[in-house]
Structure 1
Amino acid sequence: MSSSEPLLSVERLSAAWGPTDVLRSVSLEVADREYFVLLGPNGSGKTTLLRCLAGLERPRGGRIALAGEDLADRPPHRRGIGLMFQEPALFAHRSVYENIAYAPLIQRLSRSAVDTVVGQMLDLLRLAPLADRRPEALSGGERQRVALARTLAARPRLVLLDEPFASIDPELKQELRTDFRRALTALGTAAIHVTHDREEGLYLADRLGLLFDGTLATVGPPREVYEHPTSARAARFLGYNVVAAPTGWVAVEPRDLLLSTEPGGGVPMVVEGAGPVGRENVVVLRTHAGERVEARLAGSEREFLPGRTVYARWERSVPLGSGGLEGSHPKEPKNPRFFGAP
């Protein structure tokens, strides 16, 4: 494979569950050593795409090639692709060392070679002090590190990570994200990481793809994808507000929204709730067009009582043209909690 060719090439991949389309003609490429993040809401087809790449699901159409070789007839264990699920699924009766050694032993490496591989993984993921422990004696974050070490010990060309931090406590997530990224970079292993957490995706990715309803909407460097949403749906998912302006629909970041209780040219909105989040105050509003809008303010939220009409302005926005109402709206909770309600 030349340096200009992608490690992974996916062409017009389609998949279905019975009569229901799950993936719709998805095409993407992943370069050697690249950390590619696939970001999208739950049910968008992310896990199905990983299972097709790993050989656990048969696609309805399209082509998957790794290092130029078609994988259509290649069984999962001979694809050179490692898959790490959301739950680590470690061998309960084996120690950390034995879990990591499983793949090298299956590959019939010599005992000294197995020791070398396992030792490297233990050091790389800071697991050496835990080598003799069983999984039940580990924390959730430690189990995830062991699961990654076990996956990497097989020396795959590509690793697939399926929501690996979804069940991890928030205070540990950033540490694990950094550890995973560092380990993959050190080994030069390419990865596809799927998540519905936009902060996680933007933080980790070399390149980022947005997947909605089985369709790959956009791909690019994370900053470019964030700063230039290609649709209202992408803008909403990335955390923007989508509001009407004289020139058409625009995407506005919550911190760029300025609110006033005095009329005077701003867009009228009705307060649905308000409350402090750390040093900021979040105000949830609804426009006359029915759009849900969120503002993050440095001042007090006390003047923004539920039911009150306020007026919004902004200095920075991303134009979306006339398509601001295209795509589905986020679902509202049946019984929303209105912070700041009397």
Structure 2
Amino acid sequence: MNKDIKKIAIVRLSALGDIVNSAFVLQFIKKAYPDAEVTWIVEEAFAPILSSAKYLDHSFNVNLKRFKKEKSLSLLKEEYQKLKKIADFDLVIDMQGLIKSAIVAKILGKNTHGFDKNSTRESFASFFYKTTTTIPYQSNVILRNAKVVADALDIVIKNSDIANKEPVFTLTKEFTLSSKKKNIAFVIGASWPSKIYPKEKIATVCNALKESAYIIWGNEKEYADAQWITQHSPYAQLAPQCSLDELVSFISHMDLLIGNDTGPTHIAWAQNIPSITLLGPTTSRMIGETPKNIGIKSPSNVNLLKIDKNDFSIKDIDEDHIITKAKELLYGL
């Protein structure tokens, strides 16, 4: 351990699920370096999820997505100047491993750490780091996140430490739910259409489990699909509209969450809530797996270096398989 490290920057710009699956490291950083000040550099759109992250002192927003969209050099200069104003960190850890995140890390300080050229998709990123971590890109993201932080800080984060982690986020809201039935949340949206499990099959699962089912929605399309499910299952109801930190609290009240491979589903693992993640064009590499957090994969093969967004095999996951696993998690059957 380096006692000179007093200010630490974490660079994990996006996306929601990746940030959720990274934030667990904060508790281990603070345990090893209780006096260190930790700042997280994040894309503005995803900053709200960090508002309730435990052991985080500050978050600092950037808007590189806006620059990418508008192709404005003045916007790029503005972001650079913002970063230079806070560039006094003793250690900068790039948990993302992309060229853009590596450049951000380099701006923030000289003592940078990230993945080596063989451990990330964008190998050139490694040239911006002073020290690097070696771990196969195909490794589970949770283990990768733990490894890059542990190496940077010269600490050990064991698998057993991760298995016994604290919930990552604090609760900001209480919800009154059913006391007579189990409460199950369904995450029906995702960033790609090929990640979305059919609403008809979700209704079937709700009807088979016969518990209180809350359908989480985040936009008009998801709202319409959620309404359809509630019209086809007497056990399903719309989840309340929530901000990101409220969504964390809502999910934390559940007995089980079932959902697509997307950010809100990952919140269950972060909060130590049982979950089933449905996987089509992606694999369980992307999720936190424990005896009570499992993935169910479709029959398709996945190339991790070239994800096929046209792989709609998630629709082939058998509802009965989900129902069986859900009953095991809910009742210990």
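Here Kirkwood radius over Cα pairs in Å was calculated and came to 20.7; which of the structures 1, 2 was it taken from?
Of the options listed, only 2 reproduces it.
Who wins on Rg/Rh (Cα atoms, Kirkwood Rh), for residues 52-91 alone among 1, 2, i.e. which is largest?
Of structures 1, 2, the maximum of Rg/Rh (Cα atoms, Kirkwood Rh), for residues 52-91 alone occurs in 2.
Using distance in nm of label points 7 Å out along Cα→Cβ at positions 44 and 316, single out the structure from 1, 2 with the greatest value.
Largest one: structure 2.
One of 1, 2 was used to compute helix-only ellipticity at 222 nm (-39500 (n - 2.57) for each DSSP H run of 4 or more, over all residues; to 500), and the result was -10000. Which label is that?
This value belongs to structure 2.
Computed from the coordinates by the stated procedures, all read-outs in this text should not be read as laboratory data. Not measured: the values here are computed from a predicted model. Cβ atoms are built from the backbone, for glycine too; each structure is taken alone.
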